[in-house]
Structure P
Amino acid sequence: MSQNIFANKKIVACSIIVFCVVLDQLSKWYVLEKILKPAIPNNNFESLRFSEWWASDIRLPFVSIDVLPFFNYTMVWNEGISFGLMHNSNPWPLIAISAIIIVFFIAWILRSHNWMEIIPLSMVIGGAIGNIKDRLHFGAVADFLDFHINDWHYPAFNLADSFITIGIVILITYSLFFDRSK
């Protein structure tokens with residue numbers, strides 16, 4: 001019985017990780033290629049299919065499209081960590097730190113029998129892998145979701161960042177308020 005639970009845990013975790021990576025990369029490709037790229041003035045960029053974009057290292061210039069009074073699609077290349085900290089950094093230390101965190105979280109998943117740990121940890125891993133892919137191909141993370149109130153803008157982010165944030169919030173909330181073992 002416990003062998004079956006372990007197999008299901010690995011299948012669920014891998015499925016969530018793959019889902020998060022694919023959804024993140026598809027959203028980046030679609031927004032950059034189909035929404036932002038056509039809005040670039042004097043656009044000399046050829047539109048890429050998803051399979052071509054995955055291997056591309058072409059970084060779009062800044063462009064912003066108003067969608068709602070509080071939301072824009074805005075092309076931002078984040079070379080640092082969250083909220084633009086460590087901007088203009090070499091991407092390799094950030095990739096290495098992300099990889100170490102991923103290995104730590106995989107080990108946590110393998111030890112855990114709690115779905116309220118396995119699911120959010122898998123979301124964090126999927127988001128981290130999506131952002132590592134960007135750093136490997138572009139040297140920076142493609143951020144494009146821009147929420148704002150008048151002239152104040154929350155730092156632009158992407159779906160990978162959302163998966164990481166939601167996963168961490170679930171882990172903290174569960175640990176603080178619902179984990180009966182503590």
Structure Q
Amino acid sequence: MALTESNMLELGTKAPEFVLPDTVSGKNISLSDIRSEKATVIMFLCNHCPYVVHVNPEIIRLAREYQEKGVSFVAISSNDAGKYPQDGPEEMKKLAARVGYPFPYLYDERQDVARDYDAACTPDFYVFDGKLRLVYRGRLDRSRPGSGIPLTGEDLRAALDAVLAGEPVAEEQYPSAGCNIKWKPY
């Protein structure tokens with residue numbers, strides 16, 4: 001497992017549109033289907049990464065809390081399921097049910113969406129405002145597996161609180177860190 005940091009897509013970037021299959025419902029879901037007029041959180045996750053496994057409890061808590069405030073959430077896995085079958089759609093569906101993801105868990109088989117978002121690692125977090133402009137990208141919080149730092153979601157929470165209050169998100173943002181996205185060979 002190589003520790004990889006997020007690429008930090010430029011703030012202000014318009015959210016790239018996508019249509020991907022939801023491994024939970026079996027339906028195709030587009031950005032237009034899930035976007036919120038308040039804020040939309042797009043997360044690149046996968047099943048097997050220890051960094052994602054570590055933050056899953058806080059992601060779930062945070063999503064449930066902020067969905068009540070009108071924020072929408074979606075998770076996307078873009079890993080090569082040919083080489084990493086534990087990250088394939090059937091296993092994604094099982095994991096989403098087991099851990100209780102309260103949001104769609106989409107599969108980006110062609111990896112186009114990960115490229116469009118310049119995603120580099122799992123987990124990787126993006127917050128878009130009501131106009132689908134990027135206002136935050138980076139980490140959930142400072143906690144990492146084995147660090148002894150408790151999960152709080154403080155960085156992502158601060159960004160969402162600012163957006164919901166109509167205030168600018170802090171410009172100082174830290175990259176997320178985790179496993180690299182498992183790219184398919186070309």
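No lab work stands behind these numbers, since they all come straight from the coordinates. Computed from a predicted model, the values in this text were never measured in an experiment. Cβ atoms are built from the backbone, for glycine too; each structure is taken alone.
One of P, Q was used to compute mean projected area of the Cα convex hull in nm², and the answer was 9.7. Which one was it?
Working: P: 12.6; Q: 9.7.
Among P, Q, the structure yielding 9.7 for mean projected area of the Cα convex hull in nm² is Q.
Determine which structure produced the value 2.9 for distance in nm of label points 7 Å out along Cα→Cβ at positions 27 and 115, calculated from the coordinates; the candidates are P, Q. Spell out each step's value before the answer.
Working: P: 2.3; Q: 2.9.
Only structure Q yields this read-out.
Which structure, out of P, Q, was helix-only ellipticity at 222 nm (-39500 (n - 2.57) for each DSSP H run of 4 or more, over all residues; to 500) calculated from, if the result is -7500? It would help to have the intermediate numbers written out before the result.
Details: P: -17000; Q: -7500.
This figure was derived from Q.
The value 27 for relative contact order in percent (Cα under 8 Å, 6 or more apart) was derived from one model only; which of P, Q is it?
On the way: P: 27; Q: 34.
The read-out was computed on structure P.
Of the structures labelled P, Q, which one yields 13.1 when mean count of other Cβ atoms within 10 Å over residues 35-42 is computed from its coordinates?
Details: P: 13.1; Q: 20.1.
Answer by label: P.
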